[in-house]
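FYI, it's all coordinate maths here, none of it is from the lab. Predicted model, so just to flag it, every value in this text is computed and none were measured. Cβ atoms are built from the backbone, for glycine too; each structure is taken alone.
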Structure P
């Protein structure tokens, strides 16, 4: 997450703040090429499309969001969640560090929510896990820079992600 999605959020946030939609689109395409598992890639695209659709409708005066949505509708960009959220928050004046922290926190909440459905942990334990991740979220959001290259090295996760679509029974879509 730190070298892939967090970096993409940071780049997109700056693109939103500066109105440079081409930079967000290039990052979106690069992120798409790094997401090896089909289901994870599709889930990220679906969530990102919803974010940008709502953002562009709610913030009609923001031309960068409109341009990104048009590019998405014309299939010129995949529309990943990290880019859509970063672009939206940057357009709204959030600092890059804040946008990255928001993305990482909402991702962590999603992980904990899934764990609570799959494991014998309750709300309190879930909150404790989130609290334990806060220093890491803070560090990553503070350290990531928009000129950092996007990269990913998680072969085990990628293999399991690719195998997930082949399973007969699944608890989650992605």
Structure Q
């Protein structure tokens, strides 16, 4: 029997598989396949939360599963980009640091989202897509500069969020 929570979790779990498949396809020059994997991942990312809310099965555990699936997909995509020389390996450190910051500053029972951090994952997905569609180095450099600005803003807004929260206690 299919339980209500299985459909959103299945959609999220598909993204756990999408990362390694993207990695393999991209490194083997299958750029169209890589593009379809990204589009599929974007659709499942939108649908899992929508379906969970409509079915009344959204949960904090599901939210963490969603963020983790996104993170792993992003890591596999950028790892492939680094191997091909599209981005400097330091980008991996930045992405991992931002994810660890999210984990470290989120409540263990309920994720905490700051105004900019909420959109960082969406920007990284968009950055992956734009990098795949526009393979000029100047585009990648612009995207990287924008990523650094978004990361700094996210760190500052998260810091201010926690400072305000501690003042109210």
Structure R
């Protein structure tokens, strides 16, 4: 499915990716350091972005498909779980690099022509106005303090593996 011009859902989400990428770049502008102000904004914004996808768009797409989840739903939920787990520890340049190793391919699958966001626009075109209103109104996510205990995930591989195990124990979305 190819969409020549991105629809309103794709534009909203791609613009949000660009905003989040800018915050992360600002947070990492000084080599070897993480500027907490833009990183904290990135963290809260990314959790909100994931919430919009998980709580608004994925259920709407599933409903539009007669109860059948999108083929990418499992992968996206595993990625989301891994990303959120990497947002738990106090940020370091190494953790930011681990996040980027998941976010870059994840965002590509969502943004590419014929990707997830184009799918949302095609599948949910009749509800786009209502969904955009809900997306814009989605509240900021309450973020917990950073945790640095021994069970906190610090690598993309361990975060993805833990997320996949957790997803496999839950009923399918």
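One of P, Q, R was used to compute distance in nm of label points 7 Å out along Cα→Cβ at positions 97 and 121, and the answer was 2.8. Which one was it? The value was obtained from structure P. Each of P, Q, R could give helix-only ellipticity at 222 nm (-39500 (n - 2.57) for each DSSP H run of 4 or more, over all residues; to 500), but the derived value -28000 comes from Q.
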